[in-house]
Structure P
Amino acid sequence: MKGLIQRVSHARVDVNGESVGAIDRGLLLLLGVEAQDNRDSADKLLHKVLHYRVFGDEQGRMNLNVQQAGGALLVVSQFTLVADTARGLRPSFSRGATPQQAEELYDYFVERARAQFAPVASGVFAADMQVSLSNDGPVTFLLEA
């Protein structure tokens, strides 16, 4: 499972011109599910996302996680994160989970995030989404579980 986190001052996801999820200061997580992933993978990645220290402390050093910084989390499914781009000029998605498996793990991830942390917003799995954000820093990290 892969997660691309971006520290944001605000982020929003729209479907068909309507906002389905939005946050102010916090983390935007683009979540990709691979074929070998399971609930354990989701739990490990969620722990990393919630505890990864990317927010500044009083000295401006990245010592605070999203919870300590009083931020929010916006989770958006992003199957292209699991693409194999090592060869050629066209991505291969053979590493990706089936749509059914990916949706189940995405839903599980969001459910567990909401149980452990608030506020959590999300996109709509497999929808054509428009994501807008203001990347704060910019700060972006690729996390894997």
Structure Q
Amino acid sequence: MKIADILNVKGRTVHTALPWTTVAEAVNRLNTHGIGAILACDADRKICGIISERDIIRGLGRHGSELLNMKIDDVMTHHVVTCAPDETVANAMALMTRGRYRHLPVVDNGSLIGMVSIGDLVKHRVREMELETGVLRDAVIARY
């Protein structure tokens, strides 16, 4: 299974914000949309960074309540690893595990086309395993 297959099921919506958006606004968006990360992009949708719940918690530890008035650019992760839509789910999971990323933007020919979370990948891998188990079970039943 490829990352594109997951995007075809889940959709290609990516929540973005400009780097000068306040952390308070980012927190509001995370809460409103029930998501764990927002990509910081410039006006051309070029990725500048990613702000996640983890970045916000670390920022609270460093800056206290002043964090809410700061720009996301001040606390976001600036180096964002991406993948292509033709990447396999297994390779994307390995990449996310190695780098301890929970969100992976999907870029095709330089254009942002979606984002997957580790939860999306696990969900689809479990479905794949359930299908394989069903096929094997049917094969064993058919032999008897």
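Values quoted throughout were computed directly from the atomic coordinates according to the rules given, and no laboratory measurement underlies them. Every value quoted in this text rests on a predicted model; they were computed, and no experiment measured them. Cβ atoms are built from the backbone, for glycine too; each structure is taken alone.
The table that follows gives values for the structure above.
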{"read-out": "If Cα extents along the principal axes in Å, for residues 52-123 alone is computed and equals 42, 25, 18, the structure in P, Q", "value": "Q"}
{"read-out": "Origin of the derived value -15000 (helix-only ellipticity at 222 nm (-39500 (n - 2.57) for each DSSP H run of 4 or more, over all residues; to 500); candidates P, Q)", "value": "Q"}
{"read-out": "Cα Rg over 2.2 N^0.38 Å - highest-scoring structure of P, Q", "value": "Q"}
{"read-out": "Structures P, Q, by mean count of other Cβ atoms within 10 Å over residues 60-67: label with the highest value", "value": "P"}
{"read-out": "Which entry (P, Q) yields the derived value 0.95 for FRET efficiency 1/(1 + (r/R0)^6) of positions 20 and 108 (r between Cβ atoms, R0 = 30 Å, to 0.05)", "value": "P"}
{"read-out": "Structures P, Q, by relative contact order in percent (Cα under 8 Å, 6 or more apart): label with the highest value", "value": "P"}
{"read-out": "Highest-scoring label, criterion being mean count of other Cβ atoms within 10 Å over residues 28-35, among P, Q", "value": "P"}
